[in-house]
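Throughout, read-outs are computed from the coordinates displayed, never taken from laboratory work. Worth saying up front: this structure is predicted, and the values here are computed from it rather than measured. Cβ atoms are built from the backbone, for glycine too; each structure is taken alone.
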Structure I
Amino acid sequence: MSFPARLDGVELAQVRFHLAFHDAFALPSPALMHLRRELLRAAHWLQEAADPAAGACLQLLDPPPPVDPLLRRRVQKPSPPFAFAFPADEILAGSAGDELLLEVVLPGNPAQTAMLLAQLLTHLGTTGLFRQTGPFKLAAISARSHDGVWTDAWRAGSALGELSISLLNLRWLVEEQLAPEEGWQVRFVTPARLLSHGRPLFQVELATLAPFLLRRVTSVLATAAAIDPWDDADALLAAVRSLKTGSNTLRWSDWRVVDGEGGLVDLGGVTGTLQFPSLRSEEIQGLFYLASLFNIGRGASFGSGHFCLERWT
C-alpha cells in the first residue's frame, strides 16, 4: 500500500499567530480548546457590524457539505479546514507585552484561511481570548518553510492583503517521515474526545481508534481540497486494525480546570500512548502522520486530540 497519488497537488501551511497581551495573563491551557466558542462570538459580532468578511468567517467555522455527492455520503459532518496545536502546559502565563503563539495547520487554501482567522483573532483581542479575559493584539503571523525555519509572513501595521505564507506540499511532508518498518508510538498531547453514540470511549484499542483517524483525515481533506484521499478506505481501515501493537496506556481522563474567573472548565478525553513495532506500509504511516497534523475526535479543529507520531524502539 503506497501513499495515494491524488494528494500530490494538495498544499498546506503551518502558521503561528503571535498574540501580544495588553496585561499580565494566566490561562488554563485546556481552556484554549474552547476557542471555537470565542471565534464564533467574534464572527457573529462581525455579522452584526455588517463586516463583508462575516459570511466567509462563519462558513470557515461551520463549513457546508461537499458539493460532490460521493464525498457528501462519506463526510456527514464537514470539518473546518484547519487544526490548532496547543501546548500541554497546565497554565499559560505571562506579563504585559508577552506573546502567546497559537500554532495552526492550514490545508487546502492556507492564505485565505489564515486571513479569515486573523480577522477573527483581531476582533477577539479587543474583548479577550477566553471568557472576555486576556485582551491582546495580533502582533505577527509567522510560517514554517520547507527547511523547518519559521519566518515572518505578516506584522502588525501591514495590510492583511500583504500576508505571504510559505506553502508546503502534503506528499513531501509525509515522505519526510516515511520509515514504516520502524517502531512508532502515538502520544497524545491534548485529550482526544472520542465518543461513540454520544458516549465517551473509556478504554481505547487500535480497533476503536482507527475509524477516528480515517474519518478525521477524510473530513478535513474533503473540506480543504474537495478530494477523497483514499483509493480503498475499507481496505486501509482493515489494514490499520490488523497492525500489531505494543504497550497501550490510552485511557479516558476527566479534567476540571479552574479558569481565570474562578469557575470550572470541564474537559475530558483520551490521553496516553500506543506503540507499534511497525506501521507496515507508506499509506498506513501517511494516515497516522496526517491525523497527527489534523488532530482527532470532537473539537479536533480547535486543539483537542492533538498527538505526536514518534519513533519508538
Structure II
Amino acid sequence: MNQYPSANISNSKIIILGLTSIIMSLSLFMSAFAPFPLSLITSLKGRKSGYAIGGVLVLVTFVLSVVVLKNILGFAIFALAFLISILVSEINLNRVKPVKGIFFSGLALIFLFAGIGYSSLKSKNQTLDQFILSEIEKNKDVFEVQKKELEKAGSSKQAFEALSILNQPEVLKDMIIRQMPSYLIISSFVIIWLNLMLLFRSKRLFRIDIGATSFDLINIKLPDNLIWGVIVALVMALVGEKVDASLPLVGETLLKAFGVFYFFQGFGIYIQFLDYTRIRGFFRTFLVVFTTLTASYLLAGIGLFDMFFNFRKYFKNKE
C-alpha cells in the first residue's frame, strides 16, 4: 500500500509541512527533524506526488540559499533531509520491519556520508589528517576563547585535560579521527529512528492516519543471538591490541553500533513502563527527554538485559 488517501490532506497543509521542513533545515539543531515533514507528505500522497513535491522544495531551497542567504549550506542540508525522508518514507510505504528498516537505511546514510567526505577530500587533494588540522587552524580563535574559559574554570582535572588537548593540535586531531566512526554510525541510525518515530506518531499527534503507529517502534525486539556480536566486539575492545593495534578501536565502534539498537529497545521498554505507571502530560515528556539525554547508556543496558529478564512481562496494562 503506497498511500492513505483517507487522510485527504489539503494543499495548504502540504505547503505548511514543506515550509516547516525548510525552516528546520536552516537550524543546526532542528535540522535533524527536517526529514519528518517531507516523509509525512510522501506517506500521505504516495511516492509520485510526495517525491515531486520534495523535488520542487529542493529547487526552492536552492534559489533561497543562493539568491537570498548567499550561503549554499542551507540547500545542502535540505537536500540531505530530502534524501533521508525518502529512506524513512520507504520504510513506511513498504511496511519494512523497524529494526531492518533502520539498519539498512542507516547503513545507506553511513556510506553516503563517507562518500561525500571522501569526494570532498579528493577534490581538495587533502588527506583526512590534513583536512582536520587545517580546520583546527581555521578555528584557532574559537579554541583560544575556550582556553580562556577553561583557565577561568580553575584547576579541576577535567579543565586541565581539556586545556592540554586544545594546546596540542595533533592530539586533538587524533581524538577527532578516533571518535569520527562512532559519531557517524550513531548519528546515522538515530536520525532515521527519530524521524521514523515522529512519522509513526502522526496519528496521535496530528490525527492523520499513515497506516503505522509508534507501537511498531516501541515494541522493537532484537534477536537474542546478537549478544554474540556484542561479546566479540567487547573482546576486541579489551584485548584486541595483542593481535592488531587497530582492533580496540574497531571493537569500541562496534560496541557503540550495537548499543544504539539496544538503546532503541530499551527506550521502548521505558515508554511501556511509563504507560504502565500511567504517567502522562508534561512530567512524562520531561522524564523521556531527561532520561534520553542523561541516561542513554542505562536505556541501552536495559535493552541488552531484556533478553535475560523480559522486562515487558512486568508491564501488563492495569485493568
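Here is how the numbers come out for the structure above:
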{"read-out": "Structures I, II, by FRET efficiency 1/(1 + (r/R0)^6) of positions 37 and 133 (r between Cβ atoms, R0 = 25 Å, to 0.05): label with the highest value", "value": "I"}
{"read-out": "Structure responsible for 22.2, with Kirkwood radius over Cα pairs in Å calculated and labels I, II on offer", "value": "II"}
{"read-out": "Structure from which 3.6 was derived, distance in nm of label points 7 Å out along Cα→Cβ at positions 85 and 269, options I, II", "value": "II"}
{"read-out": "Parent structure of the calculated result 15, given that relative contact order in percent (Cα under 8 Å, 6 or more apart) is the read-out and I, II the choices", "value": "II"}
{"read-out": "For 21.4, 57 (Rg and Dmax of the Cα atoms in Å, for residues 61-244 alone, calculated) the corresponding structure among I, II", "value": "II"}
{"read-out": "Entry that produces 3.8 once distance in nm of label points 7 Å out along Cα→Cβ at positions 125 and 149 is calculated, selected from I, II", "value": "II"}
{"read-out": "Among I, II, structure where helix-only ellipticity at 222 nm (-39500 (n - 2.57) for each DSSP H run of 4 or more, over all residues; to 500) as derived comes to -9500", "value": "I"}
